[in-house]
Structure I
Amino acid sequence: MGNREEHISLGMAIGAPIIIGMLVGFADSFAAGLWQALLGLFLLAVGSVLPDWLEPPTHWNHRQENHSKETLYGTGIFSAVSIVLVILHDSAWIILFGLLFGYSLHLLLDSTTKMGLPDE
């Protein structure tokens, strides 16, 4: 996948409606849910570029362990768990969801490129 702006744009386009939906459906109060959703949206943007901060595209170790299929599976599973925690326990888990889902989307988008993701 292309550059930082593309990762953030696609991350926000896909993740923001989910975060807003969780806010509307599960926040204890609008005020509490609003700051949680804003922080979740910010961390969604951070998570969308975090893999490239950890392994810069111009560095020799780009697309190693922080860009692996295992990392994609792990962040995907924990994103799903955080949704369940929002539903069952507390809307504050939206914050963790934002970071993990942004990271997962970055890896998912990178997996569609010619280089793909390494297995480990």
Structure II
Amino acid sequence: MTEDNAEIKVVTLLKRRDGMSLRDFIHHYETVHKVIGDKYLSHHACGYRRTFLTPMPGSDPEAQPDYDVVMEIDFPNQTAFEKTFALLGTPDAQAEIVADEEKLFDRSKTCSFIAERYESDLR
């Protein structure tokens, strides 16, 4: 996948479950689901961010975005990535995570990626 010393970023796009307001979604994510994430990610990941999305001003107010949050997890290297996903894959972790995800997300729309970042120097 990558060299062991190369940083890795996982980006996941998530949609809230039907009938849940964006305010309730953010509140639950930040007070419950984030705590679960912290529990399993704090061992090996070096960053965990949630960016909640709202439509741009002037866009169709009736249009529902495909996703409500961009979640990013950073790993210092391949070994940390593998150790984290081994931990996340254990039966206890899966039971805890999935139980909360079912309260929060439309899990059928979840998409995860390994991100390769390029930047422009705009100065």
For helix-only ellipticity at 222 nm (-39500 (n - 2.57) for each DSSP H run of 4 or more, over all residues; to 500), the calculated result is -9500, so let me know which of I, II that is.
II
When relative contact order in percent (Cα under 8 Å, 6 or more apart) is calculated for structures I, II, the one with the largest value is II
When Cα Rg over 2.2 N^0.38 Å is computed for each of I, II, which one produces 1.16?
II
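Check the numbers for distance in nm of label points 7 Å out along Cα→Cβ at positions 69 and 93 across I, II and tell me which is largest.
I
We did not get these values from a lab; they are worked out from the coordinates using the rules stated. Since this is a predicted model, take the numbers as computed values, not measurements. Cβ atoms are built from the backbone, for glycine too; each structure is taken alone.
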